[in-house]
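Listed below are the structures to be examined.
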Structure P
Amino acid sequence: MTTVTDQTEGIARLTSMIATAKRLLVFTGAGISTASGIPDYRGPEGVWNTRRPVFYDQFMTEHDARVEYWKQKAEDHEAFGAARPNAVHRAIAELQRADRIELVVTQNVDGLHRVAGTASNLLVEIHGTNSLVECQACGARSEPGGHFSSFQQTGEPPICDCGGYLKPATISFGQQLRSVDLARAFEAAKRADVVIALGSTLSVTPAADIPLEAARHGAAYAVVNRGATEHDRSPFVTLRIEGDVGMIFPAAVTRALEH
C-alpha cells in the first residue's frame, strides 16, 4: 500500500486510477457530506456523540421511543432540509455520465447522491434514506413532509392507513439491512475493476466489507479520508490518501475525464 499525505501527489495518483477504470465502485461515508452542512456522523457534533440512539425494537414496542425517534428525525429534517450536493456528489455524477460507474454505495441517508443526479439503478443507499417515510407493516413509502407536519402539530408519531408504524426509511440501530441492497452491492463489488472509498472511517460492517470484497476480486482499492480508517492496515488497500476528500476527489475526476 502507498500512503500519500501530499494533496498534489494524492490527486495525481488517484487521477491515474480513475482514468483506467471501466467499472468503478464508489463507496461513500459521512465525510463527503460535511461540505453540504451535514455533520459527520461520528464527528464531535455527529449523532453518534450527541444523541441517545433509539433502537428498532424499542421503536416497534414503545410509544415513548417512537416519540423520541420522531423528535430526533424532525430536528434532522429541519436542519438538513437546505442541504445541497457538493463537488464530491457532482463528481460522482460526472463519472456516471462518462459511463464509468458500476455502482455507488453510500452509508449516508441524506439523499444527496440522488439530488446530484446519480441514477437509482446505479445507487445503493445501504443505510436507507431520510427522503422517504416507510410503513413498518405494509412497506408503503411516501413523501416525508406531511408526516413531519402532522408530528409537529400533534406530537404523535404518524400511523399508516393500514395501522402500521411509520418511520423515515433509514436503517435504525438494531434493524437489519435490506438483503436486496446487500446483494446488489456485493455482486457489483465482484465486477468492479477499481474501488474508491470516500469520507468513511470504514468501521461499520457489513457495509465496510463491500469495498474489501471488490479488492479481494482483483480491483485496485483507494481510500480517501481525513483521519484514520479501519482499512488503513489492510493488505487489500492499493492507495491511501490522507486529506480533504472535497479537494482531492473532484480534482482527480476532472483530470481523469480529460484523458
Structure Q
Amino acid sequence: MGENLKKVKTVLVSQPKPEGDKSPYYDLAKKLNLQVDFRPFIKIEPVPVKDFRNQRSYPADFTAIIFNSKNAVDVYLALLTEMRVVIPESMKFFCITESVENYLQKFLQIRKRKLFHSKLGTEDSLMAEIKKHPTEKYFFPCSDIRKPDLPDFMKKHSIACKEGVIYKTISADLSDLADVYYDIICFYSPADIKSLFDNFPKFKQGETRIAAWGKTTIKAMEEAKLSVSIPAPTPEAPSMTMALEKYIVAANKG
C-alpha cells in the first residue's frame, strides 16, 4: 500500500446514491472528512415481456430464486406483474446480501424461514449458502453480462438451476465527468470498466487510485492495464468501505 500514498480528499463510487440518509459511505465521509460522490457507470434495459415469456421460466417450475442485485428484484417482479404471474408462497429466496433480502421484503410478504442471504456479501459466500440446500430447483434471473462462477458452481455440484436473462447491461453516458478528477474511483464490476473506456477511450490513470470489488473486477482492471491500489473484499476488510478506510487512513497520515 506504500506505492502511492498521496492524501485522499475525494472519492467517486460507481454505484447509485444510497437511498435515505444511512450508508457506510456517509459514515466514512463524515469520519474522514471526505467528499464522496456516487455515479452509476452502467444502466439496465429490461428485456421485453415477449422475450422473457419465450424463455419459459415460470415461478411455478422452481422452488427457489437467486437474486444477486436490487436491479434483478425490480426487473423480475415488474415482468411477473406485467405477465400477471404470481410467485408461489412456498418459494425460497437466496440473496447476495442482507440489504437485497431486506429490499425484496418491501414488495413481498415472505416468512423468514424462506429467506437466505450470503453472510459475507460475496458470490462465494452465497454459493456456500446454496450448497446447504442442494435439492431445490433454482431460477437465476440475471443480466446478459454475468460472471460464470454461479452457473459453473451449480453445474459442478449437480444442483438444478436455470438462468433467465431479464435485462441488458449497457454503459451509461459519463461525458460530464470528462474534466472531473477524483483521488479514488471505486469499481464494482467488469461492466464498470467497460463503461469507463466506452466513455473515455484514452483514459489514463495517472495519480488516481482505484478500488476494485471482487476477483473478476480486479482481473478486468489488469486486462485494461490499470493499477489496483485497494482490492476488496479481503479478510481484513470484508467491505469496500472498510478497505477504503484502511487505505485512506494510511494515506492521510501526517
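Just so it is clear, none of the values below were taken in a lab; they were calculated from the coordinates. As the structure is a prediction and not an experimental result, all values here were calculated from the model. Cβ atoms are built from the backbone, for glycine too; each structure is taken alone.
Output the label of whichever structure in P, Q has the greatest value of mean projected area of the Cα convex hull in nm², for residues 98-153 alone.
P
Consider the structures P, Q: one of them gives 13.2 for mean projected area of the Cα convex hull in nm² as calculated from the coordinates. Say which.
P
For structures P, Q, calculate distance in nm of label points 7 Å out along Cα→Cβ at positions 34 and 218 and state which one comes out highest.
Result for distance in nm of label points 7 Å out along Cα→Cβ at positions 34 and 218 over P, Q: largest is P.
When distance in nm of label points 7 Å out along Cα→Cβ at positions 90 and 170 is calculated, the result is 4.0; to which of the structures P, Q does this value belong?
This figure was derived from Q.
Determine which structure produced the value 18.0, 53 for Rg and Dmax of the Cα atoms in Å, for residues 106-225 alone, calculated from the coordinates; the candidates are P, Q.
Details: P: 16.8, 54; Q: 18.0, 53.
Computed on structure Q.
Please state which of the structures P, Q yields 22 when relative contact order in percent (Cα under 8 Å, 6 or more apart) is computed from it. Mind dumping the intermediate values first?
Values: P: 29; Q: 22.
The read-out was computed on structure Q.
helix-only ellipticity at 222 nm (-39500 (n - 2.57) for each DSSP H run of 4 or more, over all residues; to 500) was computed and gave -9500; which structure, P, Q, did it come from?
Q
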